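Some structures to go through are shown next.
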Structure P
Amino acid sequence: MKSVGLLGAAMACALATPAAAEVVSATPSTMEISQVVTVDAPIARVWDTLRSPQRWWSKEHTYTDDSANLYMDGQATGCFCERFPDRRGSVEHARILYIQPPQMIRLSGALGPLQAEAVIGTLTFRLTPEGSNATRLTLSYVVSGFVRAGADTLAPKVDEVLALQVLNLKSAAEGPLPPAPTPQR
């Protein structure tokens, strides 16, 4: 069932890629991915959406198959993490290195299958206003280290997965606002 979801996600990605998505460079030990898209929403709204990965990160690219388990802290050394159900563990997808609301967040992490490799990955989201009601979102992911299958072999798939996340972020930021959280008693 999961492979059908991945195939569907890949097809959706192929049909609707960001304005500029590319593997900038790739060698057996390095890759650089770039994604650029214009989001039809003000920068503050795009920032709030970016900081809520449970609203846009694809569940097919989580460990628990549920994006609701994702969260992102709001300061340097904070975590882009995922809680396992029933408090039976967690996983760090990346750690926040730099955060400057609402302009940029930079994370360090080897995403997905790269986590099992001896690599360092730097993921940067940069937001730039385009007038008062649009935002240019630029994603950069730079990876270096030892990748058993070769970073150049994995780069196209990493590019595809990140393109899907960027499209999901765009869609979530442009869509209706989420309901207000229910106060806990």
Structure Q
Amino acid sequence: MNPGYWTADELEAFGARSVGSNVRVAKNCTLIGIENMSFGENVRVDGPTVLSASVDGYIRIASYVHIGGMCFLAGAGGIEMCDFSGLSQGVRIYSASDDYSGEALTNPTVPKRYLNVRTAPVRIGRHVIVGSGAVILPGCDIGEGASIGAMSLVKKNLAPWGIYGGTPVRFIKKRSQRLLALEAELMMREDEDLA
């Protein structure tokens, strides 16, 4: 069953902070705190995905970004996805996490004074691709062009243009930068089409 996609106009009417052209979000997605979300141009979010940006948080999605189905983005501490980045199906990004040590209570039903939530922004750099089922924890900055394999656990910053995988994630090898030339060609052709 194809639920269809909300258009940029509909997302603006729902209260999104900003929405560029050619933005499509599947109608079976859950959008919590849409007023704290922004979408660039040429964005597609497949469902059922959850985008959650609480009162203090945000989710900023730049241009040419794809988020595969069944992803979960918890933006309480802030999530930024830069141009040409993408998430495969089932990726989880957490910008906040409970204290699992036993020194504090956990879960959102408990008053804040009894919690010890770690909140830190997550940044997904330009041309980053994250494989299916990967988990990214609070405070991670994923450098430009990094590639993260399926089912990986990311709990530290990753340097640009590397291929990473594993639990926890580790460097495997350098990633090709040929895609930068392809980006330049795409942008040139789009400029020609506008002229």
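Details
- When distance in nm of label points 7 Å out along Cα→Cβ at positions 63 and 119 is computed across structures P, Q, the figure 3.1 traces back to Q.
- Given -4000 for helix-only ellipticity at 222 nm (-39500 (n - 2.57) for each DSSP H run of 4 or more, over all residues; to 500), calculated: source structure among P, Q: Q
- When relative contact order in percent (Cα under 8 Å, 6 or more apart) is computed for each of P, Q, the largest belongs to: P
No value in this document is a laboratory result; all are computed from the given coordinates. Keep in mind it's a predicted model, so treat the numbers as computed, not measured. Cβ atoms are built from the backbone, for glycine too; each structure is taken alone.
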